[in-house]
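What follows are several structures.
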Structure 1
Amino acid sequence: MRILLVKPNAATDSIVPPLGLGYLAEQIRRDHDVIILNCLARDLNLREFVDEVTRLAPDVVGLQVYTSDREVVRRYLGRLHGLRPRPTVVVGGPHPSSVPETVLDELGPAVDFAFAGEAELTFKRWIAQLEAGPLAADTIRGLPGLIWRDGARTVVNPPVFQADLSIFGEPAWDLLRPETYPHAPYAAFVQRLPVVPIITSRGCPNRCAFCAAGFLSGHRIRYRAPEAVVDEMLRLKRDHGIREIQLADDNFTANPRLVAELCELMLARGVDLPWSCPNGVRVERLDGPLLALMRRSGCHSLAVGIESGSPRILAKVCKEINLDRVRAGLHLIRRAGITTVGYFMLGFPSETDAERRQTISLSLDLPLDRAHFMLYCPLPGTPLYEEARRSARFRDDTDYGFNSAIHVPEGTTANRLVLQQKEAFGRFYLRPHQLRVLLGSVRSPTHLWHMAGRIRRWLLSSPNRAV
């Protein structure tokens, strides 16, 4: 069978290889003709997407769906539904995993199946059964994570998280072709280009009320063998000319012993690639000797999810951190010669104007080289989402993301919330030292272009309409 795996062309700051599609492709490529179509990286419009599907004539089209991509995906689905012959259409990714009971109704009859959670092994079994003939209810009832229709009823098979990550191998990097991607990595600031994300683990034990990582990948962390991770780094360097790695784990420093083992192995095998953790780490797991080892192995930047300067808000959103410990940890990171990055959110439910000002003041006071200020975005499936959704001050529209006032706390307006976000960026980065750091981080003309796009999007766009 010919399988087309699609990354939609939806607005985003980062244009990176879709690891999820790469892992899916690796599972089925030995038995099927697999093509990965990244509409975002190629900047394909809707007509060009349809032309590609028509030219390739796949038997199955699989679309990766984030909540922020829903409107784009609906347009794709509308065109796929009209094709003759029509391919079987399946969706997966964070959004179907977040709302498995409703995703088929939400996306409509153009979607035949969906997957929740880790789909690699189930997808392989589902493709094999699809190739064998019509899928009967008794046949697919045992496929973990499959979402399907039984008449008018949606059935969600419970997902299963695999304990042994070695069975997934590596993403199909030769199909992803990471060396062809534009210079727009997860974190805008890198040392060398090209750069790719990889993972060393899946899952996160923390239960932050605003974060979807736990139910997307499980609350038990499962690890890849350090030897396999280093093998992947060396292959990316040798076969694809990759010059930097971004570790995209949800909680990379949860096990300091494994972090140290990975760093020692990188040094012993001469990986010689700078690396960073753009998703954020827990500082309470770090100490001076470990940070020194991380630096020697190539670590140049660590992001820390701080979220708020208000202890009340931190408790409300179940962010189990101590701000004094964060400050001490950031000083340790800096002393090791590693760049510090702080992530903050504004607009949590019940947050006051004074608490937002606490957050901005904290960002200016902490030993941070860079900071990012997001507006709270209620992610479906998270505990805080239900509270936000019940509020009259929640709007679930097409502009869904961390740069939009999806939820506006009492006592403020969407316009004011967005202006406070811009104020936070301005006060942090319009300091002479920060401007020098910012300008010194440019690595290429295309890197500058994409950085300018992020600045336009986060700082210069018009405020949202009032709520």
Structure 2
Amino acid sequence: MLIVEVIRRKRDGGELSRAEIEELVSAYTRNEVPDYQVAAFLMAAVIRGLSRAETAALTSAMLHSGQVLDFSELKGPKVDKHSTGGVGDKTSLILAPLAAAGGLFVPMISGRGLGHTGGTLDKLEAIPGFRVNLSLEEFRRVLGDIGCAMIGQTAEVAPADKKIYALRDVTGTVESPYLICASIMSKKLAEGLDGLVLDVKTGSGAFMKDPKDAEFLARVMVETGEQMGKRMVALITDMDQPLGRMIGNAIEVRECVEIMQGKTQGSEDLFALTLELAAWMFYLGERAKSVDEGRRLAKQLIENGATLAKFRELVRAQGGGERICDDLERLPKANHKTEVVAPTSGFVQSIECERMGFASLVLGGGRLTKEDTIDPAVGIVLHKKAGDAVSKGESLCTVFYNSEPKLLDARRIISAAYKLGAEKPVPRAMVQKIIEGKSA
């Protein structure tokens, strides 16, 4: 097969066959096709789109590029959650131990940051010693021992997606709903799940900024999962401003541990969304007879300390310094901090979420190229969010940094992201729509 002909046909709006897509993915996985040709295919897919048949073929090809896991020996429901990504979106760090504390098995295979959005693996690696690169044997052992495990893609699981995921991050091909669906579902279907809760973001900080696009993506993913025999639900949630009050790897870990300690002030939106997602996980996993019952169970498991205890087990099992659960000062800390203050008095009308994500990236909290290393200590702590009153000169946020030139760029971006006005804005609903699969 001539790869260039496949690229040309997709560029011109043609539909590729399952065999062509399978061969392209297979050859790239075997290192027989260079990055630049796959980048060209990805760009053509973003511009021209993929049909449902092409999307299903791409998902299947990436899924079967490696091993599909089987955890049938673990006697209990296997349920996971996946978010399409956002700024300050750190719910996975709480949800995995929370769901495990409630009797579910959570085999969570996560990703790195993409574009302006943070990645679960980058956050976990901010914990000193935490290993995300477990072998499948280690992954299985940790999952069986404590009920949850959080790793990156191994060489055995969806290796094609691992390569394509990194390439999309640096070629401007992240936002396609078809590529997002294939990437997410190839990883998640490889986990041997019974059920999956999808958190599909919409708003200024999401890849799907239009709610209609978010709903389209959610329906495609729910349908794809159901075709594979999984119980599915998708929640379309707000990402028009950062989730929680902290942006940056180590400080997002701090915020999650504080919530698991019962300290939710300032993080009410993050706490509420975590409870909602956990409620659906318990419902799909038949640990609760209703979503309301699942929500009550989730709240109880945080308040009684069971979630933090399970998180401590997880950190220990994956080689991390569990003492961070008691002493957050053991997390990486930046050498410098400064304030961004309000130029006028009024109310915060909005925070352009994508800009805030890029500000964190510029500070060193994300990657501009595939080769970049992440600085886990840098980040932003928000003191004012949409709807909050603010006085002239009052701090909008604190910036933690290690480089003066990077700070100058980040400060300009942050100042432009905050929109102030005289009137208090109408708040947006966190959960905007729920799309249940037929078997949910």
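Here distance in nm of label points 7 Å out along Cα→Cβ at positions 81 and 305 was derived from just one of the structures 1, 2, and that gives 2.3; the source is 2.
Computing distance in nm of label points 7 Å out along Cα→Cβ at positions 105 and 393 gives 6.1 for which of 1, 2? Spell out each step's value before the answer.
On the way: 1: 2.9; 2: 6.1.
Among 1, 2, the structure yielding 6.1 for distance in nm of label points 7 Å out along Cα→Cβ at positions 105 and 393 is 2.
Here the criterion is FRET efficiency 1/(1 + (r/R0)^6) of positions 169 and 313 (r between Cβ atoms, R0 = 35 Å, to 0.05), and among 1, 2 the highest value is seen for 2. For relative contact order in percent (Cα under 8 Å, 6 or more apart), the highest value in the series 1, 2 is held by structure 2.
Of the structures labelled 1, 2, which one yields 1.8 when distance in nm of label points 7 Å out along Cα→Cβ at positions 121 and 361 is computed from its coordinates? Write down the numbers at each step before the final one.
Values: 1: 5.2; 2: 1.8.
Attributed to the structure labelled 2.
Can you tell which of 1, 2 yields 25.1 when mean count of other Cβ atoms within 10 Å over residues 233-240 is derived from it? Derived from the structure labelled 2. If helix-only ellipticity at 222 nm (-39500 (n - 2.57) for each DSSP H run of 4 or more, over all residues; to 500) comes out at -13500 when worked out from the coordinates, which of 1, 2 was used? Answer for the origin of the read-out: 2.
Rule-based calculations on the coordinates, nothing more; no lab input. Values in this document were obtained by computation on a predicted structure and should not be read as measured data. Cβ atoms are built from the backbone, for glycine too; each structure is taken alone.
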